[in-house]
Structure 1
Amino acid sequence: AVDYAPGITTGVSATERARTIKALSDLTTTPRDLIRPGHIYPLVAHQEVLRGRQGHTEAGIALSQLSGTSEHALLSEIVNLDGSMARGASLEAFATEHQIPIIAIADLARYYSENFTAIEPALFDLEWADLPIDGQMWKIATHSSLRQREHVILALNPEITSKSTYIRIHSECFTGDVLGSQRCDCGDQLELAKQAIIEQGSGYVIYLRNHEGRGIGLSEKLKAYRLQDEGLDTVDANIALGHQVDSREWSDAIEIIKGLGLSDVTVMTNNPEKIAALVDAGISTTVKSLDIQANKFNQKYLDTKATKLGHQRLGR
């Protein structure tokens, strides 16, 4: 659960809850704008909405789509005096008293299936520039997502088509990618992925901005480093700073993959969350794990990712 941070007192009042709800529906809101724990529970609907799952969350999004508004909805559960969820006769009585129509999710799902056609995302018209790297001529472009975040796309021979396109979804890491820090394996993963794409002959690196420190930003990541130096692991350090274990989400990557016209990919990752996001989005996904060799500086970090976050661990 979260609360909207600016101007918060307790977060309990109806006014502050309303501000949090409004912030959650604002595409410019970032994880840093929210306090955890809070009083509003964000939910994410299935990618295929009611065609994928007939739940309350999906029903809310379906209603917003059918009405032509932004794809956000507020769920408020009607309860009886004893605190139990209102059903059947008690719910009908409440609806009659307050003159609120009742619809069943099954009926909505049927109507939605018959009357709503999802708009397929248009293929991107990117402005590519040549970028020679280590003797290979890559192409580079940027894309501003629907959430107004600018990401980088690196492509090798994008004109070559294959059954399953090699891709690396890479989270921004200034310390690892730019400075070559050995505290993490980010730079190593990026280089291994690029080499695999070269050996394959074509592929893409999707470089996601705003993902530094699993989404907490560079300044907060450095604070987490200091806590790790005092004995905490990478997961507990984020929690100690008031952050989620992992604040990243993958909808921008999915938007880019679909915008590139890719429906069958080989994703180079050890992260099960990335894999699940692609599969849930209906993208045919083959997994190629990255064999990362630990060093004395990142051994605990890699062990923690494996034991607490479920990451595949090949190298030791």
Structure 2
Amino acid sequence: YFQNTDDKQGVAVEVANAVLVSKRFQVLSSYKKELNDIFRAKFEEVDFLTESPTVVSKVNQWVSEKTKGKIDTAISSIPRNTLLYIMNAVYFKGDWEAKFDELKTKQLPFYNFGKTEKPVDTMKGKSEYNYTESEELKSTVLELPYKGKEFSMVIILPHEREGLNDLLAVLTADKLENAVSQLASRTVQVTLPKFKLESSFSLVEPIKSLGAPSIFQGNANFTGISDNVELMVSDVTHKAVVEVNEEGAEAASFTSVSFTARAGVFRKHIPFKVDHPFLFFIRSKKSGLILFLGTVNEL
């Protein structure tokens, strides 16, 4: 789809992959070839057993470089019995097609968790945006394009202040696609808080719930990687940072996988006031690929 774009047009995207493999572990040449041909992944042999602190430093340096410093400490340690460590980093920086005027930014209330009012820096602007009302999701949906209009941020704002959990409970890929397909150009008065989110968590349980628990178990099948050592996934970690302001958005994420041996009627100007918890995602309009997705519950 894409690996790198420069920021000459107001948008920069970088997707990078790398694999660290133990010097004590033999990887199939066919797997190395696929890593290079399909994922353009950097491949390097390291000694997890005796040089674990050095490997941690190497990982953090790579992540910091690929995310332009947005994530400078991805991990603090790595198990010494690791045989294979797969890394993925995504960086995005985009200027709004219609930037918000900093002079119009002021403190307005945001209802944390839909209940507690807190004054936060809030941007205001009016422009032509894709907008729709989704009765299926009981939400309003707004698309904020970045320069060049290849990428955009979509905000799904529940009708009710405390409606985010209800939205997440019914949200599916089909319903999301249906809501996006209904977007139509309207003149919209947008009120949107500036925000910066940081998250770090394990993806083990979500992956299990998606129907792939066996990769973490002794019966995992990774014979496409190595034919002389039986592997299983020991951990999958993810870290992300997203920042949104008057100029646009900057976002970065890091995901690692470590392997061990087995053991209605529109008004003229539509108001879109984001003053309570919402869902957002940054996507490629061309491919439909979602680069970043998150929720804002508290500011």
Identify the structure, out of 1, 2, from whose coordinates distance in nm of label points 7 Å out along Cα→Cβ at positions 53 and 261 was calculated to give 3.3.
-> 1
If FRET efficiency 1/(1 + (r/R0)^6) of positions 173 and 221 (r between Cβ atoms, R0 = 25 Å, to 0.05) is calculated for 1, 2, the one returning 1.00 is structure 1
Could you figure out which one of 1, 2 the value 60, 34, 34 for Cα extents along the principal axes in Å, for residues 13-188 alone was computed from?
-> 2
Here helix-only ellipticity at 222 nm (-39500 (n - 2.57) for each DSSP H run of 4 or more, over all residues; to 500) was calculated and came to -4500; which of the structures 1, 2 was it taken from?
-> 2
Quick one: FRET efficiency 1/(1 + (r/R0)^6) of positions 101 and 133 (r between Cβ atoms, R0 = 35 Å, to 0.05) came out at 0.05 when computed from one of 1, 2, so which one is it?
-> 1
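Since every read-out is calculated from the coordinates, none of them should be taken as a lab result. What you see is a predicted model; the values in this text were computed from it and never measured. Cβ atoms are built from the backbone, for glycine too; each structure is taken alone.
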